Structure I
Amino acid sequence: MAYVLGIDCGTSGTKTVLFDETGKVMASSTIEYPMYQPKNGYAEQEPADWANAMIGTVKDVMAKSGVKKEDVKGIGISGQMHGLVMLDKDNNVLRRSIIWCDQRTEKEVEWMTANVGRDKLIQITANPALTGWTAAKILWVKNNEPEVYSKVAHILLPKDYLRFVLTHEYATEVSDASGMQLLDVPNRKWSDELLSAFEIDKNWLGKVYESCEVTGTLTKAMADELGLCEGTIVVGGAGDNAGAAIGTGVCEDGKAFTTIGTSGVVFAHTSKISIDPKGRVHTCCAAVPNSWHVMGVTQGAGLSLKWFRDNFCNPEKETAKYMGVDEYYLMDKQAETVPVGAERLLYLPYLMGERTPHLDPNARGVFFGLSAMHTKKHMLRAVMEGVSYSLRDCVEVFREMDINVSDMMACGGGGSSPLWRSMLADLYSCPVKTASSKEGPALGVALLASVGAGIYSSVPEACKAVVAVDKTQEPDPAKVPEYEKFYRLYTEIYPALKEQFRKLSTM
């Protein structure tokens, strides 16, 4: 039997999972680490923490599994996107990594848009200039830390720093590089035009590979440290969402997934590049060669339900403890007793502003239609429906772009809720499924490693062999038109309040 390792470098911790070639989990291990916020809007992490967590978890899974090191055929790495790692000529890390959720780069984004042009940025990188993406962070260091910038010899993304630790290769792959705002996304290579405009040395950037290609092999020193064989291959891997797509089988046209975590993501595969000229959704290279994915993001998805739970559901928390169940299970049961439309109560889930489709940091949460007959359970149902409407907004943009969404997977914490899955099925008018494996990105990059190692001949073949469906929620023909009525009204509320949101932000 052949085995592959999937390493997922997240924001809260790094998780390593050892799989056999059928996708069975042999062992799993996670090590957490801190995030630093030296100022309001800043977010940083120590690359050494990621490296130590990777080394610790790989050693742990090898020890726990009892698998022989000779039988581990490949390694895939997934990771948080957009983070900036700067190395000097001796490969020393020059400063903490500025990570994906950092928002300090507003001036740099304005400069990028003014100097290159919004339309040109969308044409080349498939996205407008964004504060969280890597190019703006490089420019921030240039503008604010010239002594650091003067020593830069290499720029890597978080997971690609881990690749360097394993292989001593400076490399990246197309899905993660798409989130740097330096990649020519239609042509899957660095953009000389943008590197010139931003005065960034192309030699600082790693070689760009496809996600399932071999990028290097384990050094002797690292193999000895990890208890693996020198020369074990390390493939390109993927950014976290692109990795999750492979781990849920989203690797062909028509396939998509919805994640309801703190934020909500709707992610669709497409074999032909499609770019939204309005910049409402992100287009990136997919982890499948010669394919792309389109991703819509709603900021306050699971966050909305967590906010409601933390502020209004203490009785449910206490009851759940006594019953030995999750409080979200009890909240689901309450919301199920309320009909579609929550008795004419709608919720806009804009607690943290919004990205898709409105790109408005000033947008805020709204209960619309609140009356004296409404109770807590009506508000609870409205929150879940409002999040579902916001995710349908993402699908509507995909449809405008002629991207087929007919086969939807659900994952993340919200994806485990049968009620939420039924709302999504009714609003998308297509079946919503869950995968039998919950390993997501770690499984996805392990499958990429299995292709690189020759266990499978292609990414779709690996997905077909390994990814299985657990549950399927079909749309309810009686509820689809009911939801449609309320969704159409929902889409009218934000435009009516947009100017008032702006005024509120200045008060």
Structure II
Amino acid sequence: MTRSAAPTVQTTSGTVRGSWRPTGAAFLGIPYAQAPVGWLRFAAPEPVVPWEGVRAATEIGPTPQRRPFTAVAMIPERSVPGDETLSVNVFTPAPGDPAARLPVLVWIHGGGFIAGVSASPWYDGAAFNRDGVVVVSLSYRLGFDGFGWIEDAPQNRGLRDQIAALEWVQREIAAFGGDPDAVTIAGQSAGGTSVMALLATPGAQHLFRSVISHSAAGRTQDSALSERIGRQIAEAAGVPPTRAGWSRLSEDEVLDVQAPFGFPPLTGPVDAVAVTRKSLFPVDDGLAFGPVVDGELMPDPVDAALARGVGGGKPLLAGTTAHEFTMSLMRVRDPLAGLDAREVLVQAGLPPEAAAELLGDHPELVGPAQQLGQLRTEATFRLPLLRWADTRAARGSAADRTWLYDFRFRGTTAGLAVHCAELPFAWDLLDAPGVPAALGETPPQLLADAMHTAWVRFIRDGDPGWPRWADRQGGMAFDQHSSTAPLYEVERRLQRALDSVRPQHGATATT
């Protein structure tokens, strides 16, 4: 396609016009489903109504994130008003060339299932386009609209949106130069949790070839918990728990009533032992909003689905940062100051030897707020990842196609390898807005080269270039100087310690 005119692509719903960039073309805000308003607000996504003429796809579309996300401000994001929130952005080096058949990366953003946007500058597809990969980023309904239980509405509406977007990719991506048979789904945080849920969903298996999961949380809801939270929110809102009841409220009223159920802040006196015990032994503790084991779309928790072999033939590249939520207790650093972290861990139920060993394994952590915060990192992200990888490997090393990484680069402005810090490296976007504030003025390009090259290789070939998890029980440690190394050994010892005492605390492994 000549660059003398704006790039256009014919989709099954109509023609879209994008804009040229140095590495290809960008098409922004293309709807993959009807606007979720009116009676469609709490319904499953419905197909797009075709349009006539040429639709401009040169500006960011409306975002399901209606308010700025203040809980994690590292990733630049902005909220855009409007109704057509169910859309995709396509970045491609070969618009209008169905013969190109390039591999495709479909990105699902994070934000705790209550926030985040698909069109952040940290998710720009320029570097992937340079390396011959088509990128699609999608938006999906968030918070109560996407995942809240309603008596007469389908559950997992946000997950259904993601599936509808993947169905759009299957239908349309060839016209943008992509190969529908070479789709990798990827995401970070809530997006990482989403791709693991999709990997565990039998009805979604035909929509992708491989999976990249960054920082997936190991907690989903069961139907009973989802219903209980849904009824609590309806009671707080003063409406019946039905579509008609919720439709009485404006969008702002729903956002107001869901807020205390999202990320409730730590306030008042801090019971360090109780907070630590909740991290070590979560009981009936899922995300307020997120994928639900509903017995229909998602029949089983991720652990159980993987154990049954769902998604077992698909390559999986997964990892975490070393200090995902380690900073989460810094807001209450002063009340925790002076405590003996080892004693708190023991009082919370961890065996004394395991408590001492865990603290000894993290000499980089300063003070009890960071030391106890590390438990949130372990329980929410790193222990579940170890379980998933071991479960897949246990089905037979010859069949297992799992590769793990550990992001350990501490040269961030926080001084630790925190949540989201790996994204500019994986996307090779060290010059993106907001990167200096998060990673300093001179983040190492060599690290970006290593991560991004591995991601491209995995998307293209299904192998990032280091031993599989089942082969050597190791993986890639990404740092200033990246290398293969034993991974998650701390977590394996911690898991054994927790298993030895878990029954007396009345808790089960998180799902």
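Structure notes:
- Comparison of I, II - label where distance in nm of label points 7 Å out along Cα→Cβ at positions 23 and 343 is highest: II
- Read-out helix-only ellipticity at 222 nm (-39500 (n - 2.57) for each DSSP H run of 4 or more, over all residues; to 500), computed value -12000, structure in I, II: I
- Which of I, II yields 3.8 [distance in nm of label points 7 Å out along Cα→Cβ at positions 111 and 311, calculated]: I
- When distance in nm of label points 7 Å out along Cα→Cβ at positions 287 and 487 is computed for each of I, II, the one that comes out at 2.8 is I.
- Parent structure of the calculated result 0.65, given that FRET efficiency 1/(1 + (r/R0)^6) of positions 199 and 479 (r between Cβ atoms, R0 = 30 Å, to 0.05) is the read-out and I, II the choices: II
- For volume of the Cα convex hull per residue in Å³, for residues 79-382 alone computed as 154, the structure of I, II it came from: II
Bear in mind these aren't lab numbers, they're just calculated from the coordinates by the rules spelled out. Just so you know, these numbers come straight off a predicted model, no measurement behind them. Cβ atoms are built from the backbone, for glycine too; each structure is taken alone.
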